[in-house]
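Computed from the coordinates by the stated procedures, all read-outs in this text should not be read as laboratory data. For clarity, every value in this text was computed on a predicted model and none was experimentally measured. Cβ atoms are built from the backbone, for glycine too; each structure is taken alone.
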Structure I
Amino acid sequence: MLQRGFRPLVAWPGQVHRPWESACMECGETVQPILANLRQRPEQSGCPHCSNVAPITPGLAEGRMKDRGATPLEPFPGRHEPWLMRCEKCGRPSRRRYKAVMRGHGCRFCDKQGMDWAGPAEVYVMTNTELAAGKVGIASLRPKRSRMSVMRPHGWELFRSLPCASGMDAYDIEQQVLDILRDRLEIPQYLRQSELPQNGATETFALADISPLEVWGLVRRTAAAHPSAAV
């Protein structure tokens, strides 16, 4: 099941033709895949939510956001559009995409504590050869403790970085790059949070799936579409 992109939530049902309640490792939705179908017809047996086959009502979407600690502040705009919601942990509003939240992305204020959203920042691509992993992310350019000083002792090395006018500009570029990786290229999250010294597992990718140079190209092209963002 894990090889097919599903994490079982209950014990093995006993037969390959029975539904097995699992979570999609791409979007986080709970689904009922059948192991026999995944083996015999993998191209027809993927997650219905990732393929946009499964319907989603506004009420269902709002309930799922509340389950993940966010209260919507406006009507549901759709899976891919920014949606204004308030984090129940810090109380601050921000716009997040439904699909990104279901993938595990949380409140940017809580997940990226210490980020100066108005000050200069950077979008970076880093790699870890021992883990065969890469990561795209953002960091302030004037932090008390740099991102790399935390990551380097754990085998991470900076590949490239792009300076941006503000933390918000860097965040917008990062999120668009992640949307391309996850949705268009269908490259899944690679590492678990327990394998990182800081938050950011949802931003990781396998070097076997895409090279850091290719990801850097996505960063550059995305930034080029927002000329006021890069400095």
Structure II
Amino acid sequence: MGDSKARKDDPFTIETLARDLLSLIQHLQWSEVALCGHSMGGIVVQSLLFLPFHRTNPTPLRFRPTHVVLACTTFTPNVDPRYGMKFASRPKGPLTREIVRETVRLSMPPNYDPEWFASEANQQRIEEIIDRGLIGRPFKTILQQRRASSQFDFTGFHSCLSPDTQFMIIHGELDQILPFSNAQEFLRLIPWARVVPVGDAPGSVPTLRFGHDWVEYFDPQVWCSVFEAFLQARWTGKARL
């Protein structure tokens, strides 16, 4: 990604990404860490937390994960054909910048919801997101990410997690990449987890009607308040949707 380089023989799996993240945190010498993983990032965060319980190469975490936010992510590869990334076909012939921009645009709708994507108020933001997507993200890497996200197995690992680590689940009802029902399943797998609160109080979102790219919905201060409240509060209850 970006200007980073990898050896040709480097495997590209969720586990290798998790071990890369572990190396980074250890390099920073942080003793306590709060983690937020969105979509594929949420899969990587879970893999990181499961490293001490790895079946063949268990690796201790030399830091304490205090809080974890799992945002619009999953605990198992998606097999429902109604969901998932939908990449536009690569046009034939030379790829001009405008052709690449249009290809990126055609692949974007599942990340949001139809009303948000069609809204005139969001068109400038969509153009900014397209420009950002053209920088330092080779299509080959995107395909490797997609493959890695379909080849992992977390069966049995969530029961190894410690209640000392607080979990919050963020998932929108309008997500077209991963099913909203994942939120309920996370509550089953991690009984002490909570779902992002809904309401008018500080630390809440006004509604769960948002798409996969959740940060594009609501004022940024709303999400800032959600994270501040989560990081400051203690939780002993059991969440329900």
Comparing I, II on relative contact order in percent (Cα under 8 Å, 6 or more apart), the highest sits with II
Assign the value 0.60, calculated as FRET efficiency 1/(1 + (r/R0)^6) of positions 22 and 62 (r between Cβ atoms, R0 = 25 Å, to 0.05), to the correct structure from I, II.
-> I
When distance in nm of label points 7 Å out along Cα→Cβ at positions 134 and 222 is computed for each of I, II, the largest belongs to | II
Note: helix-only ellipticity at 222 nm (-39500 (n - 2.57) for each DSSP H run of 4 or more, over all residues; to 500) at -10500, derived from one of structures I, II, originates from structure II
Which of I, II leads on FRET efficiency 1/(1 + (r/R0)^6) of positions 70 and 206 (r between Cβ atoms, R0 = 30 Å, to 0.05), largest value = II
Once volume of the Cα convex hull per residue in Å³ is calculated for every structure in I, II, which label goes with the largest value?
-> II
